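Just so you know, all these numbers are worked out from the coordinates, no wet-lab data involved. What you are looking at is a predicted structure, and each value in this text was computed from that prediction instead of being measured. Cβ atoms are built from the backbone, for glycine too; each structure is taken alone.
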Structure P
């Protein structure tokens, strides 16, 4: 079992998060597309992990990928861990918070910017600090 800087028991996570946050962040669930609070959100600030508050993405890296989930072309340095995900008969790259291990979404190599990356993130796994 991987140990992260922010470590809590499953029971502690379940008590601190909403049912939907727990399902996504701790059980690797996915919210329905086009339903999340941050899908079409474009204010200036920092997107953080809803589980532990760690800063993850700057608003300047967010773009509308028309996929139904918030999309970013770059994360803040060393804030994301990348894991091979073979679920549902696909080969994908899961992205998790490097501070607490919370599931954020997946990384794809089809981004429209110079990075070529699309961090496809569940809104429910994020919070936002306006600048």
Structure Q
């Protein structure tokens, strides 16, 4: 039993550090995402806009997925700090490109069109899965 306790005591601080840094990067990514979108997600969600909630939820999952894989594939905090921001950058660029390709999307999200939100989430999650696979090797 003692080896298990020793392993836990050695590993727990590392777990907390890696998780805390990754969550901080996720929060930063979500805040950046909120700044670059042409709509106010929180305001729309508070007003009951289901399309905005779907889109924003997909964005958060899409940002978290590659970060989680970056953390899982990293052996040190330095690797997480290197690859985490790269995955966030790639995700945010992909989101902006999808906004440009799907013209009028902000208006459709603001109008509560769930079909547009679901399509946007599909794009976000597809890009997230590819980024996650790429970062984990």
Identity of the structure behind 12.7, 34 (criterion: Rg and Dmax of the Cα atoms in Å, for residues 7-46 alone, calculated), options P, Q: P
Structure (P, Q) behind the derived value 28 of relative contact order in percent (Cα under 8 Å, 6 or more apart): P
Origin of the derived value 0.75 (FRET efficiency 1/(1 + (r/R0)^6) of positions 23 and 39 (r between Cβ atoms, R0 = 30 Å, to 0.05); candidates P, Q): Q
Comparison of P, Q - label where distance in nm of label points 7 Å out along Cα→Cβ at positions 71 and 119 is highest: Q
Read-out distance in nm of label points 7 Å out along Cα→Cβ at positions 63 and 87, computed value 1.4, structure in P, Q: Q
Given -30000 for helix-only ellipticity at 222 nm (-39500 (n - 2.57) for each DSSP H run of 4 or more, over all residues; to 500), calculated: source structure among P, Q: Q
Winner on Cα Rg over 2.2 N^0.38 Å once structures P, Q are ranked, highest first: Q
